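Nothing in this text is a laboratory measurement; each read-out follows from the coordinates by a stated rule. Treat the numbers as computed from the prediction; the structure is a model and nothing was measured. Cβ atoms are built from the backbone, for glycine too; each structure is taken alone.
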Structure P
């Protein structure tokens, strides 16, 4: 019986994917075979020798120590696209809120409590203070055309907006959407700018005084990707001088709260029952496929690999890629091989070998090998060499 540790509340439809005859899902396990996580930070966690994989029920993996996992031979998965529609809807909502001053108008209406029969007249008289532009006919600039970015682009197009997009990976083939070959072209064209890229060393603070200076006066910026993409001091300064008309985000900082022009909300992007269900099911399926068949899909540290579905016995090896390493592993397996598949990603190699009688001692040099002693025996070496 393998234990699956859940660090956050995971939707039941996800945990129910695990065969109760093989797995037990629990929030208390000393050395689980796998971990399912949403937002809990794992950077201070110590991982047991039996941990095979971690699945993030969501897209971002900032809360998982990827390098540490790779060093210890632990596969890390995420669920790209599972919450894409939920985030898309929130982004479109934010674009409307940033245009029409709806939140300010709602707050003002609350101050009329107690005015009795005068409320109707006061509401009509005060509405002019909250006028704002329509989004139809305006330009939506989209940076990043992954699962979320594409849906936002399509929705904005369908709402009558001109859409200009940039994606470093070239993922932008959508009818009615303009593609440009650099980010500056998006910055200069956008009336509304939305970010859908990961936060890393090359993208952190990508929205700063310099990039804002390339934008239209009165631009509205939507950040529902990661807070660190935007330099907080620079966005506040640009709001103060009117260069930026509004900044909407679900990653607000303390300095942004209560500032005029900032629409700060909790991180609600994936907070829908549909999204939580989709993420949980996708994460569970990724773990099951990896543990039972060695299949890798949507891993952030291992290469994609789909070995044959049928096998007698299987050996899976995670190794530091280098000259001759793969060949040494194959040689150690001997000649009785029915299927061999391998791939590498960012210096990490992954090999799946089907063989009727894997010699664990010779393959691992006495190191750690986990065997599932069943008819379909699946053996795994955490690191090689």
Structure Q
């Protein structure tokens, strides 16, 4: 593992809104191509000028407006007046032996987010964050240790992809981000409009052109938003964090189940499948002697029996988090017994390949550990004469 770090101020609790911050300019990545065309025309430019800017941003991937050599100085001044390119600062990079790279980025208001690059056999996959903190309250998760402070805007989500792509461009090996999973810190469907704009931006065939079927959005089960998503007409994949086959167990490990119990959730999932005819992936984290018994595997198979052909279960090894010491990782024999039971009952499933176990592997772990160090450092500095 190699680690690069720079200094930054620790997070403070009370913050003004982004747009109220002195000198704040939104990222131009926050505009879809149609919005960029509209903005350029409102500022006296022709449509083709916006297309040129889009090309500079996503094909040539420049880091400043000044690098756009076929755009007039006057219009570059207008761009600089209204936007920045990438609003994120890189705080920490952790590289794992298996090629996984974990980034800690600082937002314009000093808040911290995580982004993860995973090298898969099918391509280069990036896991993006959609919120600062999380309110869903999963009792096994490092992301929810810090409550939601705000949503990320579209530009801040797109910027994560652009900074990872910049990492590849600088290496000069013609590598590109090929897959995206919207599974980082936060609940994507609690930031629905920005996430949809993000999908449309990175999927745009004149930009990064990341195929819709190479994009997966994960939800903890906001049933009403799953129904909305079914009606959007986007071809992206849907994953649902299930983690338990019955209400009692699911409520004990996922607070969201009180609002959206399994009956309500599965009615929405069945609506999604009927509407889109697309497969749903179910994420199931393996917690030793909590949800990993053969009986629970049978319950899960029963729960999925009506949608077996269009469902897929991802069994996830648990990455221990010090603040959640009531849980431990399921031993291999319990995982395999669970897996075999699902298979015997005709359920498509896989045990997820692990990434980055030698770095802060759990989702939200790098961020919460860094914030802890920042707070400790601030305390020491305040105590010193």
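Quick one: Kirkwood radius over Cα pairs in Å, for residues 155-330 alone came out at 17.6 when computed from one of P, Q, so which one is it?
Computing Kirkwood radius over Cα pairs in Å, for residues 155-330 alone on every structure in P, Q gives 17.6 only for Q.
Here distance in nm of label points 7 Å out along Cα→Cβ at positions 59 and 299 was calculated and came to 2.3; which of the structures P, Q was it taken from?
Derived from the structure labelled P.
For mean projected area of the Cα convex hull in nm², which of P, Q scores largest?
For this comparison of mean projected area of the Cα convex hull in nm², the top structure is P.
To test your reading of the models, identify which of P, Q gives -8500 for helix-only ellipticity at 222 nm (-39500 (n - 2.57) for each DSSP H run of 4 or more, over all residues; to 500) when calculated.
The value was obtained from structure P.
Given 12, 36, 25, 15, 10, 2 as the derived value for P(r) over Cα pairs in 10 Å bins from 0, in percent, for residues 99-226 alone, which of the supplied structures P, Q does it correspond to?
Derived from the structure labelled P.
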